[in-house]
Structure P
Amino acid sequence: MKWFISQDTIKSSFQKRLEKECGENIRRCYQCGKCSAGCPISFKMEYLPNQVLRMVQLGMEEQVLSSNTIWLCASCQTCTVRCPCEIDIAEIMDYLKRYAYKKGVIPPKETKIPLFNKLFLKNIELFGRLYEIWLIAMFNFFSGEFFKDMTLAPKMFFKRKIGLLPRRAKNQKEIKEIFKRSAKLSRD
């Protein structure tokens, strides 16, 4: 795929804004590719993590925000740990997701990652910890795949990987407060 890179693109404020808001100096990336080589999800990505960094360096905001790569990133930190320049690439990917939401850029239709993220956070907010059965049930319901993974639940239960009832965290008040502060910050 070819793109036209102009002086305006390179001089855009995209990279500067990202660096300021993330606190990361993306200009240090010299394209060694270690982040991409270690990424467990790179085989599904439209662009590899190092390519996303280069696109940011070149001011290619529209292409970065509309790609599936930022939505597929699992924030596992493998890229960050492997980076010889100590760039927090996982934080950059998270920032790009938040920025895409702010700009009204919606993820590609084939990905259900934003739905999963929303339900995962709601799960933590409600129970203070992960309650897998609720998460799976809600995800299957809202994604329209009602019976997906249904045969796995009994197997996981008998292997004691999941429980039928949720175990609530002891510090529920503190968790609720975190979510309140987070909601306030996202509105500001």
Structure Q
Amino acid sequence: MDLFKNNEIRNAFSIACIYPKNTFVYHEDDLCERIGYVVRGELALIHYTKDGNARILAKLKTGQIFGDFLINSTNNHYPGDLITLSDCEIVFLDKTGIDKLLICNEEFRRYYLQELSDKALKLNYHNKILIQSTLREKILMYLNQESSRLSSSRVPLTTKEALADYLNVARPSLSRELALMKKDSLIDYDLHYIYIR
């Protein structure tokens, strides 16, 4: 993060903590008393439904912060397990440090508020997709948003499982609907991309 070139910001964060792959950084319902910045690696915030199915609520990559929504909330408990998907290096900043930087450091204040705004907008887009009536409408809205964001009619497909998680549907249902949409000449796809026609 370029912000770490600022001595005041760098010194406010903790020393780097190293977490091996598949480590629980936080458990569901743990109290959030600090934010984390992912220096290196990838994590997932996972919630398990009553029937034991895992739902990925968010993925975090290098350069992203977490806990920013929770730290000042009246319900500041993690909504899922935060688990490392690879070896991770994370630095932390407690609430006192955040408050001090927000008051005294304009660069940090701009960065922090922009992160919150970007995440809120992303959540709004996601909710807009989830309230669509049919799976086809969900898929089309997702593809249109990604196509617009990327300025391309070719939308990357990490895995069907990841897309099914994002759309909150079963993977077989997603595969079936994608096949029907391809048959109806709305889309085409391969292992890596979905092509909007």
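Work out which structure the value 20 belongs to, where relative contact order in percent (Cα under 8 Å, 6 or more apart) was derived from one of P, Q.
Working through the options, I get structure Q.
Work out which structure the value -16000 belongs to, where helix-only ellipticity at 222 nm (-39500 (n - 2.57) for each DSSP H run of 4 or more, over all residues; to 500) was derived from one of P, Q.
Source structure: P.
If Cα extents along the principal axes in Å is calculated from each of P, Q, which structure is the one that comes out at 58, 35, 32?
P
From P, Q, which structure was distance in nm of label points 7 Å out along Cα→Cβ at positions 15 and 143 = 3.7 calculated on?
Value 3.7 for distance in nm of label points 7 Å out along Cα→Cβ at positions 15 and 143 corresponds to P out of P, Q.
A short reminder: the numbers here are calculations on the coordinates, not readings from a lab. This one's a predicted model, so the numbers in the text were calculated from it and none came from an experiment. Cβ atoms are built from the backbone, for glycine too; each structure is taken alone.
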